[in-house]
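Novice: See the structures that follow.
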Structure I
Amino acid sequence: MYQDLAEEIVKRDLKVYGMEVFADGKVVYSRQFAPDVRYPIYSAVKSFTSTAVGLAAQQGKLSVEDSLGRLLPGRYLEGLPEKVRTAVDHLPLRRLLTMSVPGFPFRPEGEDWLRWALNCGAGYDSPEVFSYSNVPAYLVGVAVAEAVGEHLIDYLMPRLFEPLGIELPEFSNDPQGRFYGATGMKLTVHELSLLGQLYLQGGVFAGQRILPENWVRMATSCQITGKDGGYGYFFWADKDSFSISGKWGQKCLVYPEKGQMVTWMADLPERSGEMLRLVRGWMER
């Protein structure tokens, strides 16, 4: 079955780096169409940032209902207009995780991204509206790092990457050395698949509970809906599946009830939707 899917990818000349299928608790098919090396995963990084929130919440370091203003040190908030400061003080982390704050530009700018993000005119006190941007993931990453007291990659290494068997990845920081949180990481197809496996298995990996089951359920279920579908906590969520996604075809497509997942990485600026439809059709028939 999966060999046929791989051959269809070749037939359509889709520029896919590699594909891996996980079912019945194991990898059942793997195919590399390009060298098995680390490639950019783009916005799939956001799901790692979400996972950091789940780990910190498990430790009692924060809650998704904690405000951004509470989690950031006061020095970051000094000099903000009173209206903005008040709004930030009341903005729950959950609003950033669900991309429900309108008005953010797509990516951080300037020499101090955090200062810029807090002053960029986003609708911190606006009603919840799905509005996709890299800035919320950046802010969440900074907030979690402050809550746990260390760089987010240092925090994730012993708690996530090492238990999953992932060596230190290449990643991106802001100009002050804070983890970007939204993009800028490179992984292999299999390494990206490992995060999907953790969530498919309800937060358990190799017999070890890494994440609370409740966190997995909340993060991967629909919390808000936009024109491109449902969204959880930096995971895309549909009625029968959820996904870890990066632009141009980086994807873990997970079907929890089936216990199955397909992961692929690609360079498909114009055809990522075609690849997704192809895999969905194969999985849902």
Structure II
Amino acid sequence: MIIIGEKINGTRKKVSAAIQERDSDFIQALAKSQAEAGSHFLDVNAGTSPEREADDMAWLVDTIQAVTELPLCLDSANPKALKAGLERVDKTPVINSVSGEKPRIEGVLPLALEYKTGLILLALDDETGIAGTAAGRMAVVHRLVNMAREGGLKEDQLFVDPLVTAISTGDKNALITYDSIRAVREAYPQAHITCGLSNISFGMPLRSLINQTFMCMCIYLGLDSAIIDPNNRDLTGVMLAAEMLMGRDKFCQNFSRAYRAGRIGPKKNS
């Protein structure tokens, strides 16, 4: 599984304060913690107003890269902010994200094509928003994949997000995600499939239990990436166990290494 660490996000109150105050120690601690917990990318979302987001994104990229060599996932709908990040990254990033909405197609997609980045594709557009069926979401996905390919991106550079919606707002919402994952995996076997897993449990009790169960089902159907908190030991443990049981962990090495490193399982007394 490709883990995209979610914690450096300016919509979070403490992260927002750190960005405003240029508290590099706080941001760097988040970056190091997520790197040590097994992230493959770090999501970077300034979450600030458009007039200052480019400066904030540039500062975040410089601050994070001072303490980790992990590639970044530049998370913004603002082309100026993305451009500022792209001009500073040391390694090829992922851009989060392009949807079927006109502003993103016109403003974000050209940057991904110019810099040949990884790219998250969201299954929504101007006309229908988030479709209520897997077929409706796949119609958007097909269009976005075709545009990305025509622009020179390879299939394995694409991360398709079928968009998880809360089970509390519709008892078929998880099934729509499952059907979408199956459809993406069949149509684009080299593409990655990612999502914001915790959306499924919004408004429900025992969210951790729901998230863990949902993750297992999604991994079985083809999910190979997730935007999560890598320091959530229970969720990470379930993820690694599911991959192992699916035959995706040769000789159980990833699971065993994580256990020996103390990243999963009960915390050991220091």
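Novice: Any idea which of I, II comes out highest on distance in nm of label points 7 Å out along Cα→Cβ at positions 142 and 182?
Specialist: Structure II comes out on top.
Novice: Could you tell me which structure in I, II was used to calculate FRET efficiency 1/(1 + (r/R0)^6) of positions 30 and 126 (r between Cβ atoms, R0 = 41 Å, to 0.05) as 0.75?
Specialist: II
Novice: Have a look at I, II and say which one yields -10000 for helix-only ellipticity at 222 nm (-39500 (n - 2.57) for each DSSP H run of 4 or more, over all residues; to 500), as calculated.
Specialist: So the calculation was done on I.
Novice: Quick check for you: by relative contact order in percent (Cα under 8 Å, 6 or more apart), which of I, II is greatest?
Specialist: Across I, II, relative contact order in percent (Cα under 8 Å, 6 or more apart) peaks for I.
Novice: If you rank structures I, II by distance in nm of label points 7 Å out along Cα→Cβ at positions 6 and 166, which sits at the top with the largest value?
Specialist: Largest one: structure I.
Coordinate-derived values only; no laboratory data. Computed from a predicted model, the values in this text were never measured in an experiment. Cβ atoms are built from the backbone, for glycine too; each structure is taken alone.
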